[in-house]
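Every read-out reported here was derived from the displayed coordinates using simple, explicitly stated rules and does not represent laboratory data. Every value quoted in this text rests on a predicted model; they were computed, and no experiment measured them. Cβ atoms are built from the backbone, for glycine too; each structure is taken alone.
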Structure 1
C-alpha cells in the first residue's frame, strides 16, 4: 500500500518533466542542457536505487522513481 502512495505522484512528475523538458527546453534550442539533465538523472537513479532499494526494499525503489 505504501508503494502505491509513493507511485501516485508519478503522473504529476511525468507531466512536469514533459512540460519543462520536452515542451520548453527543446524548442528553445537547449538540446545540450536537456541531454545533461537526462544523463544526470540516470546516474542519480542508479546511485539512489542501489542504496534505497537495499535499505527499504520496494518502498526505496518507489521513492527513487519519485525523486528522479
Structure 2
C-alpha cells in the first residue's frame, strides 16, 4: 500500500476545487450509486464516474473503505 500524501489546499484551490466534508456513509453511498438515466449522454456518465471514483478514493485514503 502506498503512503497517503496530504492534499495541498492551495494547489486544489488553484485547480478551482472547493472543500467538501461528507459523512463516510454518504461517501460509501455515492461511491456505489449512479443516478444516470438510461438515456444519459456520455458527458453525464463521465461526470458520474468521476464523482464515484473520488468518493471511493476519499474513503480509501482515510482508511474507511473496508
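Some observations on this one:
- Label whose coordinates, when Rg/Rh (Cα atoms, Kirkwood Rh) is calculated, return 1.02 (choices 1, 2): 2
- Parent structure of the calculated result 34, given that relative contact order in percent (Cα under 8 Å, 6 or more apart) is the read-out and 1, 2 the choices: 2
- A value of 1.7 for distance in nm of label points 7 Å out along Cα→Cβ at positions 32 and 48, calculated from one of 1, 2, originates in structure 2.
- Structures 1, 2 were shown, and mean count of other Cβ atoms within 10 Å over residues 24-31 at 14.9 was computed from 2.
- Structure responsible for -23000, with helix-only ellipticity at 222 nm (-39500 (n - 2.57) for each DSSP H run of 4 or more, over all residues; to 500) calculated and labels 1, 2 on offer: 1
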